[in-house]
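J.: Each structure below is given as structure tokens.
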Structure I
Amino acid sequence: MPDTPRNYPLGRPVSGEDQRFTVGLVFDVTQVLTRHGYPPLASSGLDHVALQQALFAFLYGPPPELPPHTKP
């Protein structure tokens, strides 16, 4: 595979929010997965949260590392 630049991740929004990342976006991705033969998300909501987190990480990159906790 040739070494080509990537478009994703975009980098985290400075404000912490991106108006394009909505419940509707995650719902649309869910519908695409189902149309391709994947099972629907569990009704508990846990699958929805996991998909939302995975999609956010793909689009914006992994969360920043937290500094190690130090005792005063």
Structure II
Amino acid sequence: MTPTIGTLLGILAVQVFMTVRLWLSQRTTEKTIDHEMKPNHGSSMRDAIDRIERGQERQAERLDRHIEHCDR
């Protein structure tokens, strides 16, 4: 049996639909990631990373002062 034009058009329509759906999904994901990587006054992933880095810097400074004090 050979596929008919209707069958081929149906397969093409499904492929186009799936491609568009995948593209829209990826676009939504990209927008979400982009949003999370920009500071927004506390709730983004970027803000959380910045808070962690500031905390690590404070801890490093405290450790440095402690080591200097102990060396005296």
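Values quoted throughout were computed directly from the atomic coordinates according to the rules given, and no laboratory measurement underlies them. All figures in this text were calculated on a predicted structure; none of them were measured in a lab. Cβ atoms are built from the backbone, for glycine too; each structure is taken alone.
J.: Who wins on volume of the Cα convex hull per residue in Å³ among I, II, i.e. which is largest?
T.: Structure I gives the largest value of volume of the Cα convex hull per residue in Å³ among I, II.
J.: Can you tell which of I, II yields 2.8 when distance in nm of label points 7 Å out along Cα→Cβ at positions 14 and 30 is derived from it?
T.: Numbers: I: 3.4; II: 2.8.
Comparing all candidates, it corresponds to II.
J.: Of the structures labelled I, II, one was used to calculate helix-only ellipticity at 222 nm (-39500 (n - 2.57) for each DSSP H run of 4 or more, over all residues; to 500), giving -12500. Name it.
T.: Values: I: -12500; II: -29500.
Label of the source structure: I.
J.: Between I, II, which one scores greatest on distance in nm of label points 7 Å out along Cα→Cβ at positions 22 and 38? Could you put the intermediate results ahead of the total?
T.: Numbers: I: 2.1; II: 2.9.
Structure II comes out on top.
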